[in-house]
1. A value of -8000 was derived for helix-only ellipticity at 222 nm (-39500 (n - 2.57) for each DSSP H run of 4 or more, over all residues; to 500); which structure in 1, 2 was it taken from?
2. Relative contact order in percent (Cα under 8 Å, 6 or more apart) was computed and gave 12; which structure, 1, 2, did it come from?
3. Ranked by volume of the Cα convex hull per residue in Å³, for residues 211-290 alone, which of 1, 2 sits at the highest value?
4. Identify the structure, out of 1, 2, from whose coordinates volume of the Cα convex hull per residue in Å³, for residues 75-154 alone was calculated to give 97.
5. Given 27.6 as the derived value for mean projected area of the Cα convex hull in nm², which of the supplied structures 1, 2 does it correspond to?
6. Any idea which of 1, 2 comes out highest on distance in nm of label points 7 Å out along Cα→Cβ at positions 123 and 147?
7. Taking mean count of other Cβ atoms within 10 Å over residues 275-282 as the criterion, which structure among 1, 2 has the greatest value?
8. If distance in nm of label points 7 Å out along Cα→Cβ at positions 35 and 307 is computed to be 2.4, which of 1, 2 is the source?
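Coordinate-derived values only; no laboratory data. Bear in mind that the values here come from a model prediction, so they are computed numbers and not experimental data. Cβ atoms are built from the backbone, for glycine too; each structure is taken alone.
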Structure 1
Amino acid sequence: MKKRFFALLCALVLLAGAVPAASALEGEAARAADTLAALNIVRGDYALDAPATRAHAAVLLVRLAGAEQEASRQAVTARSPYYTAPAYARSSIAYAAARGWITSLTAQSYRPDEPVTADAWCSMLLRMLGYSDRSGDFTPSGAAVFAQRIGLLSQPLSGELTRGQLFQSIRDALTFSYKDGSATVAERLVERGTASQATVSALGLLDRELTARQVADRHMAAVFCLDKYDTQAEIDKGTPSGNASGFFISSDGLAVTNYHSIDGTIYATATLSTGETFPVESVVWYDPDIDLAVLRISPTSTDGKTASAFAYLELAGTADIRSGDTVYTLGNPLGLGLAVSSGIISATNRDVYRYALPCVMNTADISQGSSGGALLNVYGHVIAVTSGAYTYGNNMYLAVPADPVMEADLTVPGLTLEEVAKIEYSE
């Protein structure tokens with residue numbers, strides 16, 4: 001009887017240990033808060049639904065920079081312009097102001113007790129990361145859109161923020177690099193000694209291999225929906241003849257797609273995850289037989305706004321791939337919008353009659369409209385361009401190796417889409 005009671009007690013203890021903490025069931029904001037609490041960035045009651053104030057934002061920004069101790073040594077006396085700010089935030093506001101992360105000159109103009117807006121918060125965060133509105137990287141009124149466009153935010157933000165939204169944006173920033181590429185935010189925290197290597201590693205912030213969720217969060221901003229127009233009548237009506245996918249490979253607008261995605265096209269536009277639409281400016285390089293093309297996307301959107309930078313993907317090529325490797329696709333299936341899928345490499349060199357190079361066959365789902373999308377390895381690097389499938393096969397999807405793009409001269413001025421169409425259809 002005692003043995004049975006002891007066994008039952010052990011089972012109950014194990015069951016209790018297997019039940020997730022309440023905060024783990026409360027959604028993304030709570031998970032983000034837990035991560036930040038482990039790094040000592042968030043402290044005390046989360047109050048996820050409460051408005052995030054500008055004072056609170058300044059405090060978290062300084063902690064995120066690993067500069068809280070340095071800020072605390074900055075004396076804020078009665079003669080300081082920030083002395084009337086809440087006591088817990090004075091040193092952080094003064095420190096951030098001294099570094100140009102916030103631009104107000106007094107506590108009254110900074111308005112520390114007011115809710116922080118998405119644009120105000122993203123402006124502070126971007127400046128901390130090395131971006132400058134004064135040099136034209138972004139505008140304070142468009143900071144949240146810029147942050148999403150470059151991949152700093154995984155989800156759009158607008159209006160006044162709750163603390164939970166603020167926490168989620170900070171969690172996104174942990175794996176983002178400073179503008180100079182010197183380190184990610186999490187790596188910088190370790191360098192400055194405000195977070196331990198063990199803690200940062202345990203939170204998965206240093207993992208090189210990515211899950212499908214992480215690929216979508218960190219890299220979807222680099223992919224776009226490509227709308228193609230084959231006639232002037234389609235352009236005039238605003239009705240594209242077809243949809244495809246593409247992805248940026250440089251911050252200044254170089255992008256890759258399939259050649260068949262632009263074949264016969266005289267005008268095309270790229271629509272980003274932000275909802276912004278940019279025209280295709282030129283075709284820098286293309287090869288119909290390999291079925292690849294490199295485009296230059298205009299920095300000026302169709303509504304006249306200028307983008308100083310785009311999120312982009314790194315090219316890895318197919319040299320190190322093996323059958324069975326996990327892969328992810330990012331693209332625009334059926335023209336319905338950007339999506340992610342996952343699978344494995346089935347074969348690394350599959351000869352297909354319509355392609356001059358052997359294709360990568362894999363099981364990561366694509367559909368019509370996915371042509372020109374990215375096939376990524378577990379590190380988030382492009383190994384191939386999603387291109388097609390065996391019509392009567394099961395999970396037999398084809399991608400063209402990205403290697404030729406890595407070897408191409410992409411410094412040439414390029415041709416317009418209409419010029420390419422005339423060349424290819426002149427015979």
Structure 2
Amino acid sequence: MPIESTLLSRRQLLLATAGSAALPHAWGQASPAWAETEKAARGQTVYWNAWAGSEQTNAYLQWVAQQVKAAHGINLQHVKITDTADVVKRVRAEKAAGRGAGEGTVDLVWINGENFAAMKREGLLFGPWAEALPNFRWVDTVGKPTTLNDFSVPTEGMESPWGMAQFTLFADSQRLPERPQSMQALLALARRQPGRITYPRLPDFHGTTFVKQALVEFAPDRAALARPVTDAAFATQTAALWPFLDALRPHLWRAGKQFPQNAAAVRQMMADGELLLAITFNPNEAANEIAAKRLPATVVSWQFEKGTIGNTHFVAIPYNARAKAGAQVVANFLLSPAAQARKADIAHWGDPTVLDLARLPAAERALFGTGQQPGLVNAPAPTLPEPHASWVEPLERAWAQRHGA
């Protein structure tokens with residue numbers, strides 16, 4: 001993907017250098033224990049089960065495989081999946097069949113949310129290990145507390161943070177000069193411009209996130225959302241949610257009688273002018289699309305001024321992984337400034353970093369961009385915590401009963 005900016009070209013050069021055998025010193029601090037892990041990892045094959053729905057993501061994982069092969073002799077195999085829940089089911093079945101330590105088929109899994117909660121609850125994870133990684137020292141656990149808390153479930157070292165996400169909206173500023181700053185303002189816009197707004201059909205992840213954003217905004221007690229769901233809490237905290245969605249529905253695209261299948265469909269309808277705005281969980285998505293010439297440079301991204309839902313996505317190691325050492329070395333590389341900078345670069349992926357850039361050494365900090373590309377969020381809003389993972393299923397079930405027919 002061509003990048004015309006001199007600054008970006010310089011950053012790509014730095015990243016290319018960082019991706020060679022001479023990686024920055026922040027690749028990992030030497031210690032006797034870590035040296036033993038690296039020694040054990042050499043020659044191992046790590047089967048990484050990871051979502052494969054993006055060419056950019058797949059290309060990035062191929063790059064990671066090249067780096068860990070060159071530096072550590074690890075053979076990283078991307079097992080392409082469409083749904084992490086299928087991986088959870090497989091590991092669960094292996095445990096039921098008595099396949100113990102070293103007998104599993106999954107060494108590393110890209111995971112978060114209810115899938116992590118299920119694996120942790122059922123004893124399907126290896127650990128704790130994540131916070132002992134040499135590069136974990138760079139993780140921003142203060143400014144990005146979701147790096148230690150996955151959908152209100154403490155990670156407790158059972159998974160390693162990999163990237164950040166936050167509910168974000170984007171629109172062509174020429175069509176929508178004034179952007180709504182809350183769900184209530186979005187409803188007002190929909191009433192003024194009927195048929196020009198929609199969201200994906202649940203259980204699509206982005207559709208569920210749209211509903212969760214409304215839930216958080218209208219819930220009378222947000223603290224209750226951080227706890228495991230109960231019937232009583234669900235009834236109380238969603239009491240204002242359903243009237244809002246009911247009021248919004250007739251003003252949606254096709255009068256709310258049909259919902260797009262996913263966020264990509266919404267984005268395309270926005271690009272075609274059929275819709276006024278689109279939603280994403282990657283604050284850099286619009287910038288990615290602008291750089292790829294799929295959206296005009298007049299598209300802007302924003303988050304509601306009082307905050308939007310955000311979370312972290314992670315990698316975890318199943319309890320019976322065959323290549324636990326190799327998986328840890330891969331996870332450590334994923335936290336290196338070189339790997340995080342390449343992942344954050346819209347030329348490669350545009351996935352926000354989990355690192356605290358202010359604490360990085362100057363050479364590593366220089367790998368990251370300035371944030372001046374068109375389409376980026378200019379004024380990031382506060383990150384609102386995800387409801388506890390147990391809220392997802394009843395939310396999706398209740399939505400389907402009301403709006404899914």
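1. On the way: 1: -8000; 2: -11500.
For helix-only ellipticity at 222 nm (-39500 (n - 2.57) for each DSSP H run of 4 or more, over all residues; to 500), the value -8000 is produced by structure 1.
2. Values: 1: 12; 2: 29.
That value comes from structure 1.
3. Numbers: 1: 111; 2: 124.
When volume of the Cα convex hull per residue in Å³, for residues 211-290 alone is computed for each of 1, 2, structure 2 gives the biggest number.
4. On the way: 1: 97; 2: 124.
Checking each candidate, the match is 1.
5. Working: 1: 27.6; 2: 19.1.
Label of the originating structure: 1.
6. Numbers: 1: 1.2; 2: 3.2.
Largest value of distance in nm of label points 7 Å out along Cα→Cβ at positions 123 and 147: 2.
7. Values: 1: 17.5; 2: 22.8.
Between 1, 2, the highest calculated value is found for 2.
8. Numbers: 1: 2.4; 2: 4.6.
Comparing all candidates, it corresponds to 1.
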